[in-house]
Structure 1
Amino acid sequence: MKTKKPIKDVIRQRYSCRTYSKTAFKKDLKDQVEQVLADSPAGPFGSRPRFALIAATDEDRDALKTLGTYGFIKDPAGFMISAVSPSPRNLEDFGYVMERNILHATDLDLGTCWLGGSFTKSTFAEKIGAGDDETVPAVASIGYAAPKKSMLEKAIRWGAGSKNRKPWEDLFFENGFNISISPGDAGRWAEPMEMVRIGPSASNRQPWRIVHEPDTNRLHFYLQRSKGYKARNKMLFGMADLQRVDMGIAMCHFEMTCRDSGLNGNWAFDEPDIGKLPELTEYVASWRAAL
């Protein structure tokens, strides 16, 4: 399923919407969103999260109040929920498919916001009928964005630094992690890389790194973890490993932009020998460009 607008425009249009018009879904729009969820593909690693669209209730809003700024999500029409089964890369697949669905909702001019938290034993898990072996690593609010952002939302967006992104030299490299590349160096990969750079991530930490190997026509995706972030979130909030979810989001942005630009290729999972990796850095996947 393609977006109506160019995917680069959809990615730039998407933002973390926290203030919604208090309006229920119109039936035709609700049907379109439910069709997007029904058409959800498997992720790059092969697992297939389940999705459901639910109408927002006071009970749902109360469930968010224990999750910091998520308690300030105001008047969404509903939530997109996903249940994820165990597998080695299930969180990457979840991030990839949920972001794909969020971008399709954005293409329908709906507002959305990623909400990463501890939802496995929540009302959200009950509403999707999560099994004993399934988890709910995040949900997304969805609805009609309010015409004006509240002062509280503006403050949260400013505090989160959502418009502050790491520069290219911190994220993108060539033949290892010693040589940074600029948009001018990246050639045809500049736009897909930029769509990765501006993607959403937990606490705006942007843990993705890409190493381009021109000789092999491959781009290798790495997760560079924030020290102590995973352990702290798990201990304090019972959260899933959200930086793995972030990698799925990055892969989604990269692939959708490539497909939209005619840059064909596929995912491969053979770790390259590019020398010593930086601290807290681990290989995830590679994009193998078609010749």
Structure 2
Amino acid sequence: MDRFSEMRAFAQVMEQRCFSSAAETLGLSKGSVSKQVASLERRLGLSLFERTTRQVTPTDEGRVYYDRARQILDETARADLIARAMKRASTDWETLRVIAEPEIVDHVVMPRISGFLHSMSTVRLDFRSCEDDPDAEGNDGWELSLTVSPAESRPLAARIIGATRKMLVASRDYLDQEGIPREPSTLSLHRLLRHAGANERAWRLIDEDGGDVPITSGRQLLFQDRRSQLAACQAGLGIALLPDYMVREDLHKGRLVPVMPGLSSRRQVISARHPDQGTPSRTAVLFEEFLGQTLVHDG
């Protein structure tokens, strides 16, 4: 059997935990999907699923194989998408609508965009804010979405173009007045600048060994957006937990300093995706490629 077909059948079963649903998605019979997965297991010499009459559960080997298989399937689909997009002709003036949260535009896109604008001088960029869902009402017509999320929760069709972690930062004035915390437990004595949209009562950080470290405090300021959170931190009002791309320049210029650098959030990824339907414009694909290359270079 075709290795690619086997891999695609396996991935669908893995994602849906059901042979019948996977077969419906692929437009195949349940028997055909079962045969392809069985053929893959024979070729690999191992079991990818534990099957019962009620459920399909991946084995440890199945989970590891899925991570690599998903990358191959995504890259194959992406190659097809790029080829179709590059075939499309560009108009003299073209508007590219990008859905992204303001802090991504401010700190990820804007510092890197001049090279793209220089090479694509007839492109209009239209940035739209989006808290969660780029497909929400009022966001029709977008061609590229930029999001930050845990790697495991990114949309399947999204391409990872960068990585980030949140880190604790504060101004020197604040630390001079309130003292420098030396242990996680002493953070509870400080004023924490929290993003209200995070919907959590405590910061859940990890230490250098990967252990969970919950942080909370009765002294808090809540903000609806991270721009205000950053401004309050710069003004010396407390300690903030912010993405590294938002505070990199402030740290370099000394406006902010790291607080307990051994603590951070878990790794998140910066992802780019196009709408599920249709072929994106040549400009959308080129802009995504440009961002991906510059983020890797800036590393």
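Per-structure values
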quantity: Rg and Dmax of the Cα atoms in Å from the coordinates reads 22.9, 69; which among 1, 2; calculated: 2
quantity: Among 1, 2, which structure scores highest (criterion: distance in nm of label points 7 Å out along Cα→Cβ at positions 72 and 248); calculated: 2
quantity: Distance in nm of label points 7 Å out along Cα→Cβ at positions 56 and 168 derived as 4.5 - corresponding label from 1, 2; calculated: 2
quantity: Winner on FRET efficiency 1/(1 + (r/R0)^6) of positions 48 and 120 (r between Cβ atoms, R0 = 30 Å, to 0.05) once structures 1, 2 are ranked, highest first; calculated: 1
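Computed from the coordinates by the stated procedures, all read-outs in this text should not be read as laboratory data. Given the structure is predicted, the values throughout are model-derived calculations rather than measurements. Cβ atoms are built from the backbone, for glycine too; each structure is taken alone.
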